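Every read-out reported here was derived from the displayed coordinates using simple, explicitly stated rules and does not represent laboratory data. What you are looking at is a predicted structure, and each value in this text was computed from that prediction instead of being measured. Cβ atoms are built from the backbone, for glycine too; each structure is taken alone.
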Structure 1
């Protein structure tokens, strides 16, 4: 079981790193990518599986150092809060530009609407990229303390 936890830890770090780096590239280029979101969701699922495996190891009596558990649980929290910030991104961009609602954006000329949509997508991407990269650091620390 411990070996599965170790292998899954490596997979989780690689997925989080790949999604963070690829997402940063997409953010830099201000382009949409279905593959970023697939990688990100895979890394988030891996974080959950990894935490569950760690929980099982705790339940069967394996006692890791306290910091290992902390660094193992924090990526769950980072992912959760990042999703909350991602959801709020659209409203932040619209508030920043002085729009009351999505309908107000719909009244703009097509080109300006596109500008707002790109700003929202880029903000969402930036939040999730940052979360993925923070998770890489936290998961790396968990591996070092385990």
Structure 2
């Protein structure tokens, strides 16, 4: 099932990519909060992967498809659909939020999903109208990839 995206003019993709790179991707675990940054290694994610017997991960949201703001109600429905899709696949995930600059763009509820390949993550991001997702593998830096 794909969630429809309203048709709006295309934003400046270069500025968006820069904003995605400056974003902090947070995940809340039973042991605290993990911060993920593109192009950086995260020992916290590695520890989480090891604890769960996984070697790869994806960070994704269903909020604001194509970086176009939707109402909170629309975003909540979309995020609930993402959580159901991940839960139905039996994947381990942790909720969190993507934070850039709250004054410019509100934090977006998101998921850190363990045991999912970068390609599966791209497909999931596409399904929920995202322009990019953050992916990673054990002992490697996080990568921002286009959907």
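Thinking of 1, 2, which structure, once distance in nm of label points 7 Å out along Cα→Cβ at positions 71 and 135 is computed, gives back 3.5?
Numbers: 1: 1.7; 2: 3.5.
Corresponding structure: 2.
Using mean count of other Cβ atoms within 10 Å over residues 47-54, single out the structure from 1, 2 with the greatest value. Could the numbers behind the result be given before it?
On the way: 1: 18.6; 2: 15.0.
The structure with the largest value is 1.
Of the structures labelled 1, 2, one was used to calculate percent of Cα pairs over 18 Å apart, for residues 63-126 alone, giving 50. Name it.
Details: 1: 50; 2: 38.
The read-out was computed on structure 1.
Output the label of whichever structure in 1, 2 has the greatest value of distance in nm of label points 7 Å out along Cα→Cβ at positions 55 and 79. Could the numbers behind the result be given before it?
Values: 1: 1.2; 2: 3.3.
Sorting by distance in nm of label points 7 Å out along Cα→Cβ at positions 55 and 79 in descending order puts 2 first.
For mean projected area of the Cα convex hull in nm², the calculated result is 8.3, so let me know which of 1, 2 that is. Don't skip to the end; give the middle numbers.
Details: 1: 9.4; 2: 8.3.
It was calculated from structure 2.
Of the structures labelled 1, 2, which one yields 40 when relative contact order in percent (Cα under 8 Å, 6 or more apart) is computed from its coordinates?
Numbers: 1: 40; 2: 32.
Of the structures listed, the value fits 1.
With distance in nm of label points 7 Å out along Cα→Cβ at positions 95 and 111 derived from the coordinates and found to be 1.2, which of 1, 2 does the value describe? Write out the running numbers ahead of the final one.
Working: 1: 3.0; 2: 1.2.
Considering all the candidates, the number was obtained from 2.
From which structure (1, 2) was helix-only ellipticity at 222 nm (-39500 (n - 2.57) for each DSSP H run of 4 or more, over all residues; to 500) calculated, if the value obtained is -9500? Intermediate results must be reported in sequence, preceding the final value.
Numbers: 1: -30500; 2: -9500.
The structure behind it is 2.
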